[in-house]
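As structure tokens, here come the structures.
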Structure I
Amino acid sequence: MTDEHRSHPRDFVASLEKGLKVLLCFERKHSKLNLSEVARLTDTTPATARRLLMTLQELDYLHSDGKRFWVAPRTLLLARPYLMSRPAPQLAQPVLDKLADRTRQSASLGLLLDHEVLIIARSTGRRTLSTGLGIGSRLPAFCSALGRAVLSTLPLEEIVRYLSATPLDAYTPKTVRDLASATEQVQHCRTYGWAECNEELELGVRSIAVPITSVAGKTIAAVSLSVRAERMSMDAFRQMHLAAIQEARDALRATINFD
């Protein structure tokens, strides 16, 4: 974030921003990182990265073996204030549990966050997926069903601008990577009311998502369901479970004020 986009740049603590970037660069594919990797992922100098890492280790937010660093259990405290004080995750859980139990699949609720979708609630059905997703997981918006659904009610120019600024990385050989196709997938949701991801994030996993809109018609979140590809085709998936996802969407929209 640049100074021109900050409301009060004089009150902005850049070192805090850098420290949070360090914590956020740890994820499933980057579970343990060395100093140079952290510097590259956070776009800081090695000297700055070292000071940040050592400070976070001293505060017990990171552990280290002397070469690599990984997050410590204390980092869970950073998510607790949101989970405990905001109503959305708590109110959404029974709805997602009902959807997962009814379909025997995994259900998720996500919000748009920069160029990703942040999962704020999730329920795993009896047929557990191997994706390792949970509350706090992030998915690329351009090729996930959740992301496409959340983007779907934006004006076309805004969609193109958003996707143009997004790295279209390949997660599987089936990932859509060109701007025209990525835009078309979002447009599909605008036309039909649902978005899909057919093995683009993980081979063997299919997802369908529907947007959750406010009274003013703005997409504020999305709810999705995921299945193993060997269990059913995308057509069968839609026929069997789309109505249930839409019912969950209606229940979430009626009970939750997303803020």
Structure II
Amino acid sequence: MSTPLAGKVAIITGAGQGIGRAIALRLAKDGADIAILDLNIEKAQMVIAEIETMGRRGYATSTDVSDRDSLHAAVERAEKELNGFDIMINNAGIAQVLPLLDVKPADFEKINNINIGGVLWGIQAAAASFIKRGVKGKIINAASISAHKGQPIFGVYSATKFAVRGLTQAAAQEYARYGITVNAYSPGTVGTEMWEQIDRIMAERDGVAIGDSFKNQASGIALGRPSTPEDVAGFVAYLAGPDSDYMTGQSPLIDGGMLFI
């Protein structure tokens, strides 16, 4: 069995569940040792236990990605525990279902601090380590279809994901001279805990049955089904592996055919 990431170490934020968990398991399957940085340490440790049954090394630590010092310190701990790292995946993020008129300062600050701040601090921590150690590492960020087309009632969420695209492009240019690549992945409608939460909010708002909003979102997908976390993880494995070495500054859609732009 081919293991394209054998000997590599990946740090993944927000990998205790959903897409992050699927990414962690896929990269471990491909040969990487995994560190998970997650606010929910119990869930993170459960994923690490799965990874260790695959014969990979694993490490989990509680981290608030919106706090620069917390995230930088967690990356340093993971680097020390696993003797370095080669891949940084800034996956952690939250959704927000609010019409623009209803957004309050606290709502705005929270989602920006996590979705933009968490990516920026992760880029910083990884790049500083890669440059110091002379590692031609890979930084991979979580964008969204909403990073390519702003979505109504997801207005500020969309803005944060557009910001992730901008950070990805800027970082790719800043760090190219060090051999560091920076890319992002843009999922569509994915069956995760996050979408279950979105669906409940939209059901209450629109007076429809739970599940209807998710079905409506998925109905326009060309390939005829919503995405699974594993669909996204497969693409992230490509970004983390050697076949993407000549790719940088990009945020491709992995949405089954929702947007064509």
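Every read-out reported here was derived from the displayed coordinates using simple, explicitly stated rules and does not represent laboratory data. Everything quoted here is computed from the prediction, not taken from an experiment. Cβ atoms are built from the backbone, for glycine too; each structure is taken alone.
What the table below lists for this structure:
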read-out	value
Among I, II, structure where mean count of other Cβ atoms within 10 Å over residues 40-47 as derived comes to 17.9	II
Entry that produces 32, 21, 20 once semi-axes √(5λ) of the Cα gyration tensor in Å is calculated, selected from I, II	I
Structure responsible for 0.10, with FRET efficiency 1/(1 + (r/R0)^6) of positions 80 and 208 (r between Cβ atoms, R0 = 35 Å, to 0.05) calculated and labels I, II on offer	II
Read-out Cα Rg over 2.2 N^0.38 Å, for residues 32-71 alone, computed value 1.01, structure in I, II	I
Origin of the derived value 19 (relative contact order in percent (Cα under 8 Å, 6 or more apart); candidates I, II)	II
Per mean count of other Cβ atoms within 10 Å over residues 64-71, the highest-valued of structures I, II	II
Cα Rg over 2.2 N^0.38 Å, for residues 48-151 alone - structure with the largest value, from I, II	I
